[in-house]
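*Asks:* Right after this note come the structures.
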Structure I
Amino acid sequence: MPLHEHSEGWTITAEQSVTYEVRVHPRILDVPQPSAVMDDGRLPPRRLAVVDAQVWALYGDRIDAWLARFDAPYRVLTVTAGETRKTRASVDEIQRMAIDMGLSRRDELVGIGGGFTIDLVGLAASELRCGTPYTLIPTTVVGLVDASVGPKRVINQLGRKNLLGTYHPARLIVLDTTFLGTLDARGLAAGLAEVKKVGEMVDPGLVNLLDRHGADLITSAFTHPASTEVVQRAVRSHLEHFAEDLRERELRRWPSYGHTVSPALEMETRGAVLHGEAVNICSLLSSVLAARRGHVDAEYPTRMARLSRRLRLPLHHELLHEPAFLEQALGGVILTRGGQQHWPVPSTDPLGHAFIEDATPGELVAASEHLRALARELT
């Protein structure tokens, strides 16, 4: 029974059913009748489109024409991405415009951009009238394979990355890799770090694909024939995890690979190190820890470092040699992970990953020295 009455009162047990769709649709902005793809049978909703400023500069006329083809009222708000702007004030700006428009819970927000835009729109929608629908069109590699397809929407607060947030997945996510054609090589490479993460944790075949075609994906801006398989495998692995644990009830999570030290690294460098770059540096540090503890063979970190070089990803950062930084980074993650480190590392275990619970700052500095030497060797 959902409601149980006992001598001291009542206990309620309830579950929330969540359904959302991820669709692959190339050239979504060219669709003559976008409502056939985007709408779900309700009355045509009014839309507030929140668009990354750089995306708007490149596609603004096409996005405006696409929104007009829905034959429903809409407005556009552009946002400038950056870690220092991923704040409550940016969410408030979205909600203020939505309120000015008079959006109801039958209307929707549309997020068009990378992880920054995805997080702001999702959090704004979750709070607006206690839950407003929204759709996402990610325009970066990280957005396509990771940020958009999961439920978590977060912002920075009090100098801490992703301190505030909620679980509120989009109603619909449309994956269109043609947007990647306007990204620079650095942005494409940073996104591949999240793909590499998936491969290391649960899909060795994905690592092999990156080994063979990763450089081609960057030079071709994901028009290489391998791009479809790479994106689909990364997305599917994430979705399989979310389908089992949408709200992170299990805090020992493989998707957290590369995300133990990286949040502090991004914040400390004020975005000078991109998200994917920080993830890769943390992943390599984790691979060194894994090798030192016998979870993988001694050559594993070298293989991953060489792959990272081919993917144009950084291998190291000097902040990793500061014990105070490492202690602060680890302390913040421990709070997020329920009082435990739950540090994911690669493993020869059949699962493909293991978890470390007792890493020390001294051990991390030693691992960082190993990583720095490896980076110099491969320069």
Structure II
Amino acid sequence: MASVTFPTELGGNGQTYTDNADPETGLDGLGYTVRFIPCLKQAVAMGLSAQSNASAAASYLQQCQTLRQEVAADRQAVAADRAHVDQQKGLVDTATEEAQQSAANVDADNIVHKPGSGLPNAAGEAYRREVVGGDGPLMVRGFNGFGGQTTDATNIDELQGTQLRRQRGDDPNAFLGTSGHVLHWERVAGGVAAQLIATDGGELGLRIRSSGGSWAPSHRFFSDRNILGAVSQFGGIPNGGLIERGSNSFGRYVALADGTLSCTKQFLEIDYINGSTLRGRWTFPKPFSNSGRIVHVTLTRSPSGVAPPSSYRGASWEDNQNASTSYADVGFLGNNEFADEGPAYVSVSAEGSWFEQV
């Protein structure tokens, strides 16, 4: 006898069919009329079950492949992270070695500690002045004249190093011969040096010492406050304004810092002396330093516009036999052709020096 069973786990109903005439399972005799079709239906059901299981298996396989790819990607990411960690570890190891080397090179005797810490090499005066971590002065107040009241320099030519001192007016080398402050600095003691000087009157000057130790004449700074003003000099060095202009009853003048002096006057009256001489005295509006000035004389109309007398023609001149620094005797010389026609008027000018530069 042959039989077939359709198991439930494979999609069947668990029914068994035989080829005999068994009244429950047999297909022989008339059994096929009631059992053959159900047997075929069970075969189809199991085929469909097999197909469904195959699809499920394929889907599961796809999921497994996807998971495998994801695992591979994760493995690559882990490998990259591990390489980065190894790199960072290498950097940390290198930094550690460098730190250890630096620590090995530190001289403990060069470490400064806070005052009062009980440790060696306590910080000194600079720390107590709050220079470290604070806003205290870098130098001790008053050191070399900085940060405190400056002291007098007996002779500014003898200053050394870098100092700020008071310049005394009686110092034989004082800039402009007056008091003030002087900042001195030099590269080598007794060598090239410079001094910046500010007088109490607001003047600025510069002194330079050569490598040979000699001081050059002082240089004075000019600005809009001292270009125009009274000219003056000290020891043959100008110490006033660059240009001085002035006027008085004797005329006008312009004095320059280099010592040049120019004086002019319009309508100077000269008198008839005799048939050959017309003469008048001109007092300079500012005196010259010596008699070597040059005077020019030009016959002109009177202040009211009247022309000079017709007979007053001749050569202009200065009677410099006893030349003075404060006046000049000027006029005209003729050949006894002057008639006494009263006074005449001339324009006069003079050029010279108000002081001699050294």
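*Asks:* Looking at structures I, II, which one was Kirkwood radius over Cα pairs in Å calculated from, given that it came out as 33.8?
*Replies:* Value 33.8 for Kirkwood radius over Cα pairs in Å corresponds to II out of I, II.
*Asks:* For the read-out FRET efficiency 1/(1 + (r/R0)^6) of positions 60 and 92 (r between Cβ atoms, R0 = 35 Å, to 0.05), a value of 0.15 was computed from one structure; give its label from I, II.
*Replies:* Only structure II yields this read-out.
*Asks:* Another question about this same structure. Suppose helix-only ellipticity at 222 nm (-39500 (n - 2.57) for each DSSP H run of 4 or more, over all residues; to 500) works out to -8000; of I, II, which structure was it derived from?
*Replies:* Label of the source structure: II.
*Asks:* Which of the displayed structures (I, II) returns the greatest value of distance in nm of label points 7 Å out along Cα→Cβ at positions 228 and 340 on calculation?
*Replies:* Largest one: structure II.
*Asks:* Right, here's the next one. The value 8 for relative contact order in percent (Cα under 8 Å, 6 or more apart) was derived from one model only; which of I, II is it?
*Replies:* Only structure II yields this read-out.
*Asks:* Please compute mean count of other Cβ atoms within 10 Å over residues 44-51 for structures I, II and give me the label with the greatest value.
*Replies:* Sorting by mean count of other Cβ atoms within 10 Å over residues 44-51 in descending order puts I first.
*Asks:* Right, next: Of structures I, II, which gives 24.0 when mean projected area of the Cα convex hull in nm², for residues 36-179 alone is computed from the coordinates?
*Replies:* II
The numbers here are math on the coordinates, done by the rules we state, and not lab data. Since the model is a prediction, treat every value here as computed from it, not as a measurement. Cβ atoms are built from the backbone, for glycine too; each structure is taken alone.
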